[in-house]
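Where a number appears in this text, it was derived from the coordinates with a stated rule and is not lab data. The shown structure was predicted, so the numbers you read here are calculated from the model rather than taken from an experiment. Cβ atoms are built from the backbone, for glycine too; each structure is taken alone.
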Structure 1
Amino acid sequence: MRATDDRYRGEKARLELGLRMIGHEARTGTIRFWTALSDDRIRKLYASYFKFGDQRVRRRRGRSPTQVAPLVRTPQRTLESGFVTNLLLANGLVSEEHPPGPSLRHNVELGHRFCQCFETYQELVPRPVLSFEWCWNLLLNIRSGEELGIMHCEKCSISYVYDRLAIPPAGCPSCILFGR
């Protein structure tokens with residue numbers, strides 16, 4: 001087998017995405033969703049590249065988080081969720097209209113875009129609070145449009161995430177934090 005053969009290009013891209021996601025401590029189910037790799041293959045990737053390496057990567061167990069309250073619990077958390085949402089908007093992973101866009105399942109290209117959004121968030125936000133899995137939860141909830149939505153503030157011109165079911169609805173986190 002030559003690694004340059006076209007017939008292996010798709011498999012190589014899925015493995016690269018799987019390795020990238022393992023490096024971000026993604027759960028097996030999340031990696032399987034994006035890459036269509038089997039659970040056994042994901043475990044073998046972890047054992048081969050991360051288990052005994054210099055940088056220790058934790059393997060998180062269980063299901064991915066699904067609650068939305070922790071994403072918008074405080075103005076600070078809402079602001080960070082909004083930052084990630086703006087990155088997702090800029091990369092075409094979410095849109096302010098419904099339907100949300102192309103399917104994410106087994107979409108390696110969009111998986112790499114999502115990883116890029118998360119990496120950018122980690123680089124630009126001092127002491128980031130949201131993990132890879134919480135950003136994944138944010139993406140899924142915004143795309144479903146059931147509990148979280150995107151709002152645009154008229155005062156400060158930022159887009160932020162809000163809980164559609166909250167009574168009364170929370171205001172702009174930037175205006176709340178900075179007294180605008």
Structure 2
Amino acid sequence: MLVECYDKSGAEVYEMIIKQIMQDVQIGRAISDMKVFVDPREPVFIIAVKYEKAASPITIDDFTEYEYKKEENKTRIRVKDETYLPDLLQKLWETEGREKIEQPSRFEIVINDPQLDLKGMIIHDPSEDLKKKIYDAIFRIIPEGFKVVDHKSKDSIISMLCSDEIIKDEWIKKRDKMIKEL
């Protein structure tokens with residue numbers, strides 16, 4: 001991690017703040033590199049975070065068995081591992097509608113008049129969870145009052161350029177350079 005600032009002691013304080021926030025949000029090990037540029041005289045704050053690849057998504061096929069009964073117009077799902085049951089129910093409520101979902105027992109779900117093919121449906125995506133945590137950390141790190149934000153996300157890098165003034169082209173160039181250096 002590199003914190004670039006005209007004030008060396010200010011950079012050290014910001015580095016401590018960042019480390020504490022990363023620990024609080026529990027993403028320290030997922031971050032492979034980070035660059036921060038801060039200049040309160042301008043005022044500008046730039047952060048670029050490179051993160052590691054997360055685990056593969058969990059699909060419905062990983063922890064359930066399901067079968068469509070044409071004569072009943074119902075899909076019956078048998079849950080083999082209830083770890084992702086809350087995520088499954090949430091996904092089914094979103095895609096099929098809550099009124100069409102029944103749960104007769106802890107390990108059984110019934111979809112009345114199913115409209116979607118369940119095969120390969122992603123139920124839990126660890127990479128999305130990681131991104132949410134990184135964004136949470138970034139928004140905790142950004143100085144208060146810096147409400148003008150230019151966001152850039154590509155592959156495994158998330159960056160934010162923040163100020164309380166109109167964003168200058170030179171800051172955008174600085175942010176893009178920081179991204180390339182990651």
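Here are the numbers for this structure:
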read-out: Computed -11000 for helix-only ellipticity at 222 nm (-39500 (n - 2.57) for each DSSP H run of 4 or more, over all residues; to 500) - originating structure among 1, 2; value: 2
read-out: Structure (1, 2) behind the derived value 0.40 of FRET efficiency 1/(1 + (r/R0)^6) of positions 87 and 151 (r between Cβ atoms, R0 = 25 Å, to 0.05); value: 2
read-out: Highest-scoring label, criterion being mean count of other Cβ atoms within 10 Å over residues 55-62, among 1, 2; value: 2
read-out: Ranking 1, 2 by distance in nm of label points 7 Å out along Cα→Cβ at positions 7 and 127, the structure that comes out highest; value: 1
read-out: For mean projected area of the Cα convex hull in nm² computed as 13.1, the structure of 1, 2 it came from; value: 2
